[in-house]
Structure P
Amino acid sequence: MSRLTPALLFFVALGITVTAAPPVNVEWNPPNLPPAPLEGPSLCVGAYLEPAQGQAMLNAALAQFPDRASWDAYAAHLRQRIQENIGLSPWPQRTPLNAIIRSKRVYDGYTVENVAFESVPGYFVTGNLYRPLNAKPPFAIILSTHGHGSQVKKPADFENQGRFTASVQARGGTFARLGAIVLSIEMVGYGDSIAQVGEAAHKRPFTQTLQTWNAVRALDFLLSLEGADPTRVAVSGESGGGTQTFLLTALDPRVTLAAPVVMVSSYFFGGCACESGLPVHRSKDHFANNAMIAALAAPRPLLVVSDGQDWTQHVPQIEFPFLQQIYGYYGVPQNTANIHLAAEGHDYGPSKRAAVYRFIAAHFRLDLARTLDAAGGIHESHITIEHHGPLHVFNEKFSLPPDAPQDIAMIERTLQQLQR
């Protein structure tokens with residue numbers, strides 16, 4: 001009998017069946033898929049499949065796993081392979097977070113603070129913490145991840161990058177006004193992380209490992225806050241942040257709701273090393289596209305937001321019917337939804353944010369009335385969009401600790417030592 005990892009034991013506790021004898025081949029895959037390399041890792045980069053191949057793969061999966069028991073067996077196998085191939089098996093030791101929370105600002109119905117914590121000794125995950133002013137505990141918690149952006153060549157470029165963007169600030173402040181605690185964190189080699197490891201660190205395959213672990217530790221941080229409700233834990237992000245959303249949800253059962261935006265696709269696997277630089281999608285005995293990984297959220301609530309101008313353009317016809325079928329296995333087809341904005345493009349714009357506000361508010365019993373205008377529409381007029389300067393954790397007043405390692409390879413070795 002195979003040994004279940006701690007993560008899989010958590011899923012057992014949730015009532016999700018985990019068998020001890022997962023499938024050991026991928027012979028059920030449809031023909032004419034790209035062959036796996038004879039040597040080296042099987043990487044699935046960018047538009048690895050054609051849309052028709054992605055659909056054929058989902059159809060074949062439903063034929064091979066036609067009920068909850070068979071899907072649960074393969075889902076357990078996928079979780080184990082993702083954890084292994086992303087470089088987090090066994091799970092690293094959880095070391096002290098040594099959290100920094102400072103520079104509190106008070107706005108209309110919410111506060112903003114600058115946050116840093118050590119996901120591994122010496123590496124600082126940086127972000128902003130949004131908290132409600134007019135709500136009582138327990139508080140739902142929301143992890144906000146961001147997608148890719150342009151390089152920072154001058155300080156003003158921060159305004160359009162990561163957690164400093166108006167989009168990330170708007171959703172942090174709005175959800176806080178609704179009564180949730182929100183943490184927006186940044187990718188490795190973005191924002192304040194540039195000062196520690198440089199922008200080039202983001203292109204290393206290890207970044208996929210570290211960003212996933214950073215997200216796990218971000219939940220540790222959020223759940224340690226006074227009044228945090230462990231039964232209402234959401235994660236949402238767009239593009240590369242959407243990848244982080246469904247990978248974290250697949251691996252960490254503490255996530256009780258996921259809302260990946262403009263990322264779930266059956267044929268596009270992510271074009272950055274932080275998404276497809278490691279063989280998380282394919283090995284000799286597993287093959288999963290991002291729609292299948294997103295389905296690992298079941299039976300927890302899952303909102304997929306898609307648009308008409310990128311690789312999510314086929315979600316209503318291809319990926320969402322697959323997700324509905326999987327959720328049907330658990331008897332909760334109502335727990336998954338798709339908002340498709342055919343006339344829109346690749347972003348986390350106002351209409352996409354409104355969809356996520358409504359979905360999370362409904363499932364987490366948040367006070368949506370605080371964002372509604374007279375016509376019942378969502379508005380964000382109460383949110384103050386800050387210049388990037390006050391949002392930085394490390395600056396002229398508060399410098400990065402001088403002993404913080406600035407070599408990403410050293411941080412990788414530290415993480416590996418925590419797995420012994």
Structure Q
Amino acid sequence: MKRLMTRRTAGKLGLAALAAPAFSTTVIGQTAPIKIGSSMAMTGGLGPNGKSSLLAIKLWEEDVNARGGLLGRKVQVIFRDDQSNPSTIPGIYTQLLDVEKVDLIMGGYATVPLAPTLPIAMQRKKLLIGLLGLGVNSEFHYPNYFVIIPSGPDPKPSFTKGFIDLAMKQNPRPTTVAIVAADAEFSLNAADGARENAKKAGLKIVYDRRYPPNTTDYAPIVRAIAATNPDLVVVCSYPPDSVGIVRAVNEINFRPKMIGGAMVGPQNTSIKAQLGPLLNGWVNYDFWLPVPKMNYPGINEMLAQYQKRAPAEGIDPFGYYMAPPAYAQYQVLEQAITATKGLNDAALGEYIRKNTFKTVYGDIRFGKDGEWAESRVLQVQFRGIKNNDPSQFKGIENQVVVDPSDYAAGSVIYPYEKARA
């Protein structure tokens with residue numbers, strides 16, 4: 001019997017007060033616009049990345065409308081702030097569907113808000129394309145769910161597979177690992193995958209615990225990990241925790257052989273600049289950086305427009321992490337609408353399942369459970385960071401792709417201590 005919520009969100013979600021007033025772009029035309037509704041984290045811990053996504057989607061909307069819209073109609077994207085809080089999701093999508101009367105819905109940013117969105121889409125038989133969410137459909141197998149995160153057909157292990165595979169090639173070879181995770185949907189999924197990867201690599205897990213999402217003091221957690229003397233430390237965290245853990249590791253002078261893996265936050269320029277040299281040596285996942293093999297058609301033009309407007313919005317000045325997938329998310333929808341010549345959810349889902357999409361994020365083809373048919377998760381090592389100047393993160397000198405080899409711009413510096421300076 002299928003459950004209506006994931007095992008980690010069931011029972012936690014009730015109808016909540018509606019989030020902040022809807023954001024929408026004014027559209028003037030003779031016919032009614034195609035209305036697309038979505039939640040988006042504009043405040044709370046996920047807010048910085050959510051607002052970066054929002055600008056990229058606004059650029060897509062402007063681009064499409066400048067070309068005459070879709071099906072001879074302008075497009076209007078309507079957002080509501082989910083506040084990084086999954087309990088807001090039922091109210092938001094009920095409002096969008098029943099009051100705003102949107103034609104289509106889209107998934108917002110991050111696993112925590114996206115997980116409770118999927119049962120709503122299933123109940124309403126709606127197409128749902130999520131932005132970045134890990135393993136959201138692994139229990140439901142809903143055929144009309146798709147996601148832009150490039151974690152591939154086996155999503156949970158994908159975030160840390162490159163990290164552990166890379167570590168196992170080093171000398172001295174690690175033998176032990178610690179796994180620490182926030183008690184939240186994404187982090188727990190990533191930790192599940194880390195255990196699987198560790199077992200396959202023959203690593204002994206010497207620490208495996210979760211911490212409450214509202215934790216503010218990470219020093220006791222880091223001291224407890226250090227007491228087990230692990231070679232590797234896999235951290236599965238959300239942005240506020242990532243900052244706290246990086247600071248605590250440096251304050252305590254903890255020096256495992258490799259540390260990082262599945263931390264949300266160090267992809268955002270403001271967080272990288274805030275931490276500065278404290279990030280040196282850390283190895284963590286990412287999805288897109290300006291390496292030559294990721295110079296996909298249209299990406300530079302889109303990022304140039306994003307970067308021109310980002311300062312006024314007070315968001316990530318470069319947009320490497322969120323802007324490409326957010327723009328691509330709506331490109332997939334645009335191409336499906338154009339090909340099917342309609343807005344029928346089932347027809348759109350069938351087309352998306354069977355076709356490859358040309359986007360600024362590269363070619364996207366979906367497979368099992370709406371995940372990417374192939375994984376493309378990068379591992380990036382921070383090094384040579386001198387100060388807190390954000391301009392250090394425009395290029396790839398201080399954030400070096402070290403895995404997979406097809407995209408690598410350098411080799412990992414190992415152990416961690418050697419890259420700290």
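Since every read-out is calculated from the coordinates, none of them should be taken as a lab result. Predicted model, so just to flag it, every value in this text is computed and none were measured. Cβ atoms are built from the backbone, for glycine too; each structure is taken alone.
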Quiz item: One of P, Q was used to compute semi-axes √(5λ) of the Cα gyration tensor in Å, and the answer was 32, 25, 20. Which one was it?
Solution: P
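Computing Cα extents along the principal axes in Å, for residues 214-389 alone gives 60, 37, 32 for which of P, Q? Display every interim value, and only then the final one.
Details: P: 54, 43, 41; Q: 60, 37, 32.
Going label by label, the one that fits is Q.
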Quiz item: For mean count of other Cβ atoms within 10 Å over residues 86-93, which of the structures P, Q scores highest?
Solution: Q
Self-check item: Which of P, Q yields 4.5 [distance in nm of label points 7 Å out along Cα→Cβ at positions 230 and 358, calculated]
Solution: Q
Quiz item: Can you say which of P, Q returns 1.2 when distance in nm of label points 7 Å out along Cα→Cβ at positions 70 and 102 is computed?
Solution: Q
Practice problem: Determine which structure produced the value 24.4 for mean count of other Cβ atoms within 10 Å over residues 294-301, calculated from the coordinates; the candidates are P, Q. | Solution: P
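Once distance in nm of label points 7 Å out along Cα→Cβ at positions 238 and 350 is calculated for all of P, Q, which comes out largest?
Comparing P, Q by distance in nm of label points 7 Å out along Cα→Cβ at positions 238 and 350, the maximum is at Q.
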Quiz prompt | When distance in nm of label points 7 Å out along Cα→Cβ at positions 174 and 278 is computed for each of P, Q, the largest belongs to | solution = P
